[in-house]
Structure I
Amino acid sequence: MRTNLQHAAGGQELRTLMVTSSNPLEGKSLTTANLATALAQSGQHIILVDADMRRPTQHTIHQLDNDTGLSVILQREDISLDQVLRPTSVANLSVITSGLPPDNPSDLLGSGQWTI
């Protein structure tokens, strides 16, 4: 998959990649974790963002706490990226966990009152 992505980019650097599907339990989280690991092992600096605020799993996969993450970034202006970026056991791979789940994740993500 890593090689296919590199070829699909036509020699240009991929800056952002989103993995999603319409149904739960299709393997998005594990695929994303494995792809991020493969890209990091090839020497690229990778930040994996877990935006699944209903069923977050990246913190579990990478054995990280989930107290502060994307939900905090979206709700507060006084937090820096350094405060939510978590190093992993894989060189060149950091994770921004989903953070504690907000009351209504879709309202938070759809508000448009934030930028990352």
Structure II
Amino acid sequence: MITGRHRFHGYGSLKGVYQRGNTVRGGLLNIRYVLRDPKRPYRVAVVVSRKVNKSAVTRNRIRRRLYEIVRNNDSIIAPGTDIVFTVFDDQLADIEYTELSSKVYEMLKKIA
């Protein structure tokens, strides 16, 4: 998991990313991002809708896996970047970790 300073806080915190953000599209997920003040730490959110999977256990597994991949690859994320992962498919819960990690890494490189 990532630390609390790298998470979004508050109800309206994601609104700015959705309104002003750019998108990197992948097959199973999208990344929306906004560049802010580089003196502030990056922030990450993972959105997994109930439409993806009805089971909260599966949705949380997907969320935890993506947070762990971001934590392991945080050196390529520029300070001050707001990132929102939007998941579209529950295959992310069962896909091999190295394959998922490489896909997310490639998408994060496009942001940097």
Structure III
Amino acid sequence: MARWAVSPKGWKDNKIGYDVLKELYDLISRRGCPNETRLLTLYGHVPHINYKFLKYSEQNDIIVFCFPAHSTHLLQPLDVVLFSALQNASKETVEDQFRLTSVGINWDIFFPLYKQA
């Protein structure tokens, strides 16, 4: 599921942040974890968090965790722990494919290689 939103100034704002929390994060995460506490991790610079956002989170069993500003490249768990291994594996798979075929990677073979990684 995806959704596009634009504020009058072109930046995130309180309304967009609240709408994303309520209509995307809560809806989608509740499907995968019904009746369980969920964790929402956010960047340290979060102008869209306000009382309404935090109150909704509290009422709907969502823990909001904000990374310190300018530190997400070091602390973000999915990038650093999970996806770095996938990135390295997919890079090796693509390089192996190129060495075997001497043909560049296109969308037709990208996803099978990604799945293999």
*Of structures I, II, III, which gives 2.5 when distance in nm of label points 7 Å out along Cα→Cβ at positions 67 and 99 is computed from the coordinates?*
II
*In terms of relative contact order in percent (Cα under 8 Å, 6 or more apart), which of structures I, II, III is highest?*
II
*Identify which of structures I, II, III gives the largest calculated value of volume of the Cα convex hull per residue in Å³.*
III
_One of I, II, III was used to compute helix-only ellipticity at 222 nm (-39500 (n - 2.57) for each DSSP H run of 4 or more, over all residues; to 500), and the result was -13000. Which label is that?_
III
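Laboratory data are not the source of any read-out in this text; all were calculated from the coordinates shown. Just so it is clear, the model here is predicted, and its values are computed rather than measured. Cβ atoms are built from the backbone, for glycine too; each structure is taken alone.
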